[in-house]
Structure P
Amino acid sequence: MSATRRLFFALWPDAELRTAIVDRTEAVDLHDVLGGRRVPAHNLHLTLVFLGNVPVERFDSLVDAAGRVRRPGRFSLRLDRFGMFARARVAWLGAEPVPQAERLVRELGGVAGSAAGVTLEPRAWRPHVTLLRRIDVGPVRRIPALGPPVDWPVRDFALVESIPCRPYQVLRTWPVE
């Protein structure tokens, strides 16, 4: 059995954006409403493509291929609503997809298949930042309104590694333009 790395492509917020996300979440006390376990601020991100366990020997070809994707140019996402995925028991802060982000997701999905040998789950991409895990989805919960939206000017995307019991590790970033 070969060694693997648990990887995903993501948008990684800078410190100012991370603070804005945390502040909006705390302003409505989302944790008090839904319970669960908070995602640590240092792990907040917006997943573009989840790759899962990628064989170590495919890592370099994945990085090379990601560097060659067609870049959509700079774009912005407007995080303007809280929501939840009841089945997964997570609460999130989300945005409407924009064409540039959807194109980047498609390009990176192609890289996942060709360079990393990953088969992606066929589901629509829904841009969101996971805020809480293992929420209480018991009786229907009313999720509070966000208040002012958080605008995310996207300048780059990242390849990130998930290592158990450690903060996510940004391995590499690429500009979107």
Structure Q
Amino acid sequence: MSQAGIINTNSGPVPPTVATSYVTDSGTAIPAANVLNVNGGTSQINNVNGIQTIANPNLSNNLEIALTNRIVATVTTTDGVTPVQVYSFALGTTPGTYLFYTRLVAYDITAGLGAGYSSFRSVRTSGIAATLIGADNAFVEEEGDMTNVNAVNSVSGNNQVLTVTGITGRTIDWKVLVEFIFVS
């Protein structure tokens, strides 16, 4: 005799319970109607592992998995005179040393030319003021007159700063991805 269609409600596995909260590295995410939104991103948070889970501070159903120790920025230049700040990174009040690994790309929209830069820059902070350590170690690839652009890693006060200068009469888009490590 077939047992098809018979439902035994007295035995068998119990359905799993649905989690009502998810504890993260930073806060707790609360699902709404059993839905938890998990998003990726980047963060300037200093985390030795380079990744961190972050709950929305409003206890919503959003959870971010962030690659940490990163700075991402874009800027456009339109002349060859004015240095433009791509980013300024506050070094904080804890004395220590940073190593910044910078990858910068540029595209000259006007002339259809490109450039790429990769550099390492060490910076020490007293917690009040920044000091550059040694020289900026850079690898540069530029085509055509993109050799006339300029990118400079520097410090100002207690900040690490990247500025770029373009070419007069040219619209140049710049994008940077920086990874850093810190020890105190």
Structure R
Amino acid sequence: MVTVARGQPSYFSVRGAVEGVKWLEAHDVKPVYQLFDTNTHLGFKRHIFDKSIDKVRPRIMNIQLGKHDAHVSNQDPWSYLQLIANMNIVKANIPESLIGLYPGGRNWLPMVTMGIMAGVDIVRVGIEDCYWLYPHKDEIIKKNSDVVKMTVDIANILGRRVVTRADEARRILGIKLTSKLH
């Protein structure tokens, strides 16, 4: 399978992905798919989903934007158009899925807002991939909890429900509880 990374071909083994998904499912670990470009999901579809190797539903498809080898997201309005395009591509090709958004870089906040408005199911935020608090200022994120609260506030303002109970989140995501609760 070929994906593009930093302008260079980047390879990961179909056999490794297939064996990995089989191992994860055999050990009650839910596979979570990371999408760094507009083509990766088609590789998963062709080599894993169409062959019924991944049997757990719903599938979790995380769109990566603005970090590592993912789509560039440092120019307005391209990052927002990239997000909308990626969401629609995944919805059209992997209908039994939850869509996650893992944004990075300066435009993380507008991308999270756009993703919440457009219907993403999962967002990941924090200082690890998002150094600046706002896209057009040099203010630095001080604590992860600040951006989590900001994201929850945005979701609430936009009328989106935020799941806070672990048992409900596991049910929605299709994740089994495999360890004992204390």
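Once mean projected area of the Cα convex hull in nm² is computed for every structure in P, Q, R, the highest value turns out to be that of Q. Calculated for structures P, Q, R, distance in nm of label points 7 Å out along Cα→Cβ at positions 98 and 122 is largest in P.
Assign the value 0, calculated as helix-only ellipticity at 222 nm (-39500 (n - 2.57) for each DSSP H run of 4 or more, over all residues; to 500), to the correct structure from P, Q, R.
Only one of P, Q, R returns 0 for helix-only ellipticity at 222 nm (-39500 (n - 2.57) for each DSSP H run of 4 or more, over all residues; to 500), namely Q.
Where does the value 34 come from, among P, Q, R, when relative contact order in percent (Cα under 8 Å, 6 or more apart) is the thing being computed? Source structure for this number: P.
A short reminder: the numbers here are calculations on the coordinates, not readings from a lab. Just so you know, these numbers come straight off a predicted model, no measurement behind them. Cβ atoms are built from the backbone, for glycine too; each structure is taken alone.
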